[in-house]
1. If helix-only ellipticity at 222 nm (-39500 (n - 2.57) for each DSSP H run of 4 or more, over all residues; to 500) is computed to be -25000, which of 1, 2 is the source?
2. Suppose distance in nm of label points 7 Å out along Cα→Cβ at positions 74 and 154 works out to 2.0; of 1, 2, which structure was it derived from?
3. Thinking only about relative contact order in percent (Cα under 8 Å, 6 or more apart), which of 1, 2 has the largest value?
4. Taking Rg/Rh (Cα atoms, Kirkwood Rh) as the criterion, which structure among 1, 2 has the greatest value?
Structure 1
Amino acid sequence: MQKIRIILVDDHYVVRSGIRALFDDEEDIEVIGEASNGIEAIAKIKELNPDIAILDISMPQMNGLEAAEIIHKLYSNTKTLIMSMHDNKDYILRSMEVGADGYLLKDSSKEEIVKAIKVVATGEKYYSGSISGIIVNGYLNVVANPGMSESERKKSKISKQEKSILAHLVHGRNSREIADNLTLSVRTVDNHRARMMKKLGVKNAVELVKLAIEEKLLDD
């Protein structure tokens, strides 16, 4: 049987070592590389062409969701499985938007992690039971609500973190100031701004701020 070749991407060595140890007695799963952030992960994927990259979300320089989006576009032979401590709806739905092939919580059992890897390796998507419920509820509330006004629909497209960034933009702060205030990288702030512009159909930051004010996108 051909082994499923994976790389582990997490900024904590202890976490990577713990996940690696799970596969010591798995004959059909092989860890062929490790990385501590998204940039390193993409370089490893280019070099090693693994079957699956297991990605944490919160990492320096480039987070797991940003990396998954690039991997999906440039290295589609490598599947991406998000493994995070966060069961946040915004993260989960965002992982689907960027093309990730699955989402697991870090407290998942060994059996579920192995199952997820084998399912994703066949080209199928995998989400643990609790995550599946969040996905269903998220899409019912955000996408399939026909009673939403146009303003409410636009507001529903913006994640909690994007809303925080948008609030700073409305107050005239630049990417560096926002990054420092929210403890994010400048790249992450710029990526969120670009995604908001795409979601809301505006061409630049000025139009984005104008729309936020006119449509009251920051009002609760």
Structure 2
Amino acid sequence: MDDMSGLNSKTGLSRAMPIMAPWGFTDWISMFVMWFVMMIGMMVPTASPMILMFSTVNQQKKEQNQPYVSTAVFLSGYVLIWLGFSIGATVTNWILHSNTLLSGMMGESTSNLFGGVLLVSAGIFQWSPIKKACLNNCRTPMGFLMTEWKNGSYGAFRMGLGHGVYCLGCCWLLMALLFVLGVMNLVWIAILTTLVLVEKVAPKGDWVSRITGIGFAAWGIILLFQI
């Protein structure tokens, strides 16, 4: 079967190719807003242990009449990283849409080749040293604060940026899987959010990451064999 009959016809998620229309200005804005709100909704809760730890340290400083910084400053640096990711995701969304690689309604992949390659890539990444290093920093809030602490508002903002970079480093390919599973698929958004949270806070979160990596890679290989 032709590849462009696609991922969804193989998985039963969709049955027909959509008719793609060019994006207008409002499409760009609405897509960016959707990605940004989605990233904040998915990633800020998973960063809550770090945010709460930062808040606790500064609350103690406040009680001891020492200089302290609002948690909002740290959070703004973290959010800025995901704003940048949202811009990149919006551009990627447009490229895939323009090449009819995404469906018009749910934003799911229409190509077994694209979907398979992305799933295999995500599976391999779950075992990579980069993933491990970034995840370790996300899993140890106190360790991050002890090694990365910077005084003042600008320092707190930079710390937020730094934590955002680590978080992006361990999660960006998982977020990219939404191009396969459905950019607007609330079920998969909830599943991926839960996965990221478990990776960060569960006692064996690193092993959860590796096990899901095997699953993603296997799924991708199945799709590639269906081309």
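1. On the way: 1: -16000; 2: -25000.
Going through each structure in turn, the value belongs to 2.
2. 2
3. Details: 1: 14; 2: 30.
Evaluating relative contact order in percent (Cα under 8 Å, 6 or more apart) on every structure, the highest lands on 2.
4. Values: 1: 1.01; 2: 1.04.
Max of Rg/Rh (Cα atoms, Kirkwood Rh): 2.
Coordinate-derived values only; no laboratory data. Every value quoted in this text rests on a predicted model; they were computed, and no experiment measured them. Cβ atoms are built from the backbone, for glycine too; each structure is taken alone.
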